[in-house]
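Student: Several structures are given next for inspection.
Just so it is clear, none of the values below were taken in a lab; they were calculated from the coordinates. Note that this is a predicted model, so its numbers are computed, not measured. Cβ atoms are built from the backbone, for glycine too; each structure is taken alone.
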Structure I
Amino acid sequence: MRVLWVCNIMLPAVAAHLQKEENVKEGWLSGMAALLLERREENGIELSVAFPVERGMDGFAGVVPVGNGSLSCYGFYEDTSHAERYDRRLEAGMKAILERARPDLVHCFGTEYAHTLAMARVHPAPEKLLVGIQGLCGVYAQAYMADLPQEVQNSATLRDLLRRDSLRRQQRKFAARGRRETEIMRRAGHVTGRTAWDEYYAKKWNPGIRYHFLNETLRPEFYKGGWQKAACEPHRIFLSQGDYPIKGLHYLLAALPRIAARFPDVQAVVAGNSPVKASSWRGRLGLSGYGRYLRRLLREAQAQDRVAFAGKLSARQMKEQYLRSGLYVCCSAMENSPNSLGEAMILGVPCVTADVGGIPSLFCGGTDGISYRGYRDGGITFYQECEMDQESDPMDRQSDRIGQEPGGSGQEPYGKESPPLAAQAERLAQAVLEIWSAPERLAFYSENARSHARRIHDREANYRTLLGIYARILGDS
């Protein structure tokens, strides 16, 4: 069985062999590839991988040693810095790769990429094309502003103007990628997903598509060791990302004064690029509109010394940050199933998370940790929409029930008329205060989260599930 993977990154093992910079994203792809290669005699899969490369490597083809096996690799040029653009020349590149690899099955990871659409357009047999949902940019676009004040949404710094990258433009870019996703879903015969949320949208956009449930396998580093209360800094919060609005860092910054009033030693560490770094006037000119707003929130909260940005982290460094922290927080306005939450859970780090998107499919609030009512555009969830059987997109519906869940009291600390951002920050603060005010329950949350995550991210189970999906697709075609 010849299987071609089309990925959005060069796998780290391939990058190391080619002496290219390793990408720390999508580490689970490497783990699954290594399993497939290690057990090639058992599974009968001849795996090859295609991925974006720099312009000078366009058309690259070669065999790279990975673990105990080898991997046939194909490179195609794509302007990954402008992911919203579609270059029709990608179609010729995908045709050339198909001719060289001659796969029985093509598996594309990520429905939001231009190369996935190019493959969907040129692949001669949709019934042998499998696409995997990572996020859903079209839905993310509708949540992109994440309760930001109107003046911030419409702002543009010098950096934003020069790069043509204001918040409004960023939102439109997500929407453009979302339109690609719907076309990909219509063209592909099969799709993998892992939450009720992504299954809902996949079948909404293409009722005839075959949906296959497939959990993700985490990076190998996270299957060893675990969080220990005695070894962490108890009031240290860790976030995996925060450089664009949908990740919700502004919610945490707005919540910090409320948290600090109860726990004065609270600190927050954010992985990834710092959107607020500006040590000189030149640096301030390079700030984005969102970065400028975050700086304002830091000043208002008097939290400049409470928040640190850790920069780009390897898997090992991420693990160290989790284990040092007393709490992992996912305050995103929208997510499907964030791997960072899975990593925190499988290590047993206490977790607080918004109940948005697909998160309720992998995190049980009250058992695995504390979940709180996250961002809603008008207060209605897609789960309600499924029950109501209505045509409109749930993210477009309007309601005045800012703080009310079905069957709930609707009482919010700020009241019905409170600004959405302030109300959201209060819910987040309450969740953090709740988990830290009951330290005797941390062991309960930690063990439940670890047990749950071990089932979701079980490497062997996910490997077997993937093999079963491939066998069903080829057996039916």
Structure II
Amino acid sequence: MKKLEKITEKLKYQRKNFWKEFPQKEKEKVYQFCEGYKKFLNTCKTDRESIEIAVNTAIKKKYTDLDSSPSGKKIYRTFRKKNAAFALIGEKKISAGVNLIVSHIDAPRVDLKQNPLYQDSETSLGMMRTHYYGGVKKYQWMSTPLALHGVFIKSNGEAVKVNIGENEDDPVFVMPDLLPHLAKEEQYSKKIGDAVNASMMNLVFNSIPYLDIADEKIKEAVKLNALVLLNEKYDLVEENFLSAELELVPAGKARDCGLDKSMILGYGQDDRVCAYTSLEALFDIKKNERTAIVYLADKEEIGSDSNTGAKSIFIVDFIADLLKYNNENYDSSTLRKTLINSQIISADVNAGLNPNFPNVHEAQNAVHLGFGVSVTKYTGSGGKGGSNDANAEFNAKIIDLFNREKVNWQTGMLGKVDVGGGGTIAKFMAEYGAEVIDCGPGVLGMHSLFELTSKADVYSAFKAYKAFMEKA
């Protein structure tokens, strides 16, 4: 190696392209790992589905329910079917602090309203009224095949799962957009964000009227036929909609993207990519001194509020009960000190440098696809508003750990200063006094129906999370 090359390697920070720098055996692991990840994306399109699959996988890995005859060092707990925490108790006391990774399993989507079904008076089509969830570009959801996922709760408390649109022989649903020929005044004259408003996002549900020879003047016969079909298939009545949680998501599977199959295109990768990789990392741990916890949270896309969001008491209560289970003091003081002594990764994605829209990024401080998982010191907007802004000491510790464990990593931020911005769960976790930093893969087309990730970055996230839980 020439002198200049040695000086450059020693002194300059340089991102490393995974495909160029890492050995062939490592690349083979990437492709193998991402096959499992794609299956996860295909089966976990809602928060409830994500929790169900995560728990089923944990049980196969010999994890036991903290609320039902727990045993051993592998413990989990679910909460209201939308939260879960999984713990691998370490060699040190839990009160010395835990290594916790938190990610969210909700994603931007379109929900059905509580009283959604109606028959359009002009067209006689059966329709559903909707309410979008999270930060979406409304126009992206028009004229695209949608699947209906969710749950009805019957009067006797029975939960009826719904999943229509994912199988090849299933029907799909659509919110029809306006043809270009008639869009001049209705859409083209408006700002892009106003071209489609929430009142236009109504779903075409059915079109055949209910036929009864004895009564040819049935009111709203198309709506009635929809109710008849739902009753025949699910034993439901219209009142069941009022308590249901029904979500519209893009129909179809996650796919390899790119001629070299180096990327993944799929719905909900923000933030299920971090949920999957952190869980797989936990399940792959061989030895850990500090107790390792993976926490899957709901409601991040709307501010982490509600009893299943990261602002709730769930994770604190879980750690308190872990202290008790491990025969340690679990009084208020011990619990507070445990949280303060803890280290937390807010596992969330970052905005990848977009070649079609480079002006919103600062390339030097942006995440580049294929160059590893991002260590993100702060998020927020403007003057770091709504950000955790990790301490320098903890930031340096994580970087040193990843270097030692040969994790492909990079630094990045969410776009240029004052261009926009956004927040993560990190700031809520930091309220406990723990050390917290954001860390996750870069994504192109974040919050769109089909987001793009690099398989190299997905695998790098897995390695990063495993290193953190085992050795931080």
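Student: Taking percent of Cα pairs over 25 Å apart, for residues 194-337 alone as the quantity of interest, name the structure among I, II where it is greatest.
Tutor: Working: I: 41; II: 62.
That would be structure II.
Student: With mean count of other Cβ atoms within 10 Å over residues 146-153 coming out at 17.0, pick the structure among I, II it was computed from. Could you put the intermediate results ahead of the total?
Tutor: On the way: I: 17.0; II: 20.1.
Structure of origin is I.
Student: I would also like to ask the following. Which one of I, II has Cα extents along the principal axes in Å, as calculated from the coordinates, equal to 62, 53, 47?
Tutor: Numbers: I: 62, 53, 47; II: 87, 56, 43.
Traced to structure I.
Student: Given that helix-only ellipticity at 222 nm (-39500 (n - 2.57) for each DSSP H run of 4 or more, over all residues; to 500), derived from a single structure, equals -8500, which label among I, II identifies that structure? Each step should come with its number before you reach the end.
Tutor: On the way: I: -12500; II: -8500.
Among I, II, the structure yielding -8500 for helix-only ellipticity at 222 nm (-39500 (n - 2.57) for each DSSP H run of 4 or more, over all residues; to 500) is II.
Student: Same structure again: Comparing relative contact order in percent (Cα under 8 Å, 6 or more apart) across structures I, II, which is largest? Intermediate values should be presented prior to the final figure.
Tutor: Numbers: I: 14; II: 22.
Ranking I, II on relative contact order in percent (Cα under 8 Å, 6 or more apart), first place is II.
Student: Of structures I, II, which gives 15.4 when mean count of other Cβ atoms within 10 Å over residues 170-177 is computed from the coordinates? Mind showing how you got there, number by number?
Tutor: Numbers: I: 19.2; II: 15.4.
It was calculated from structure II.
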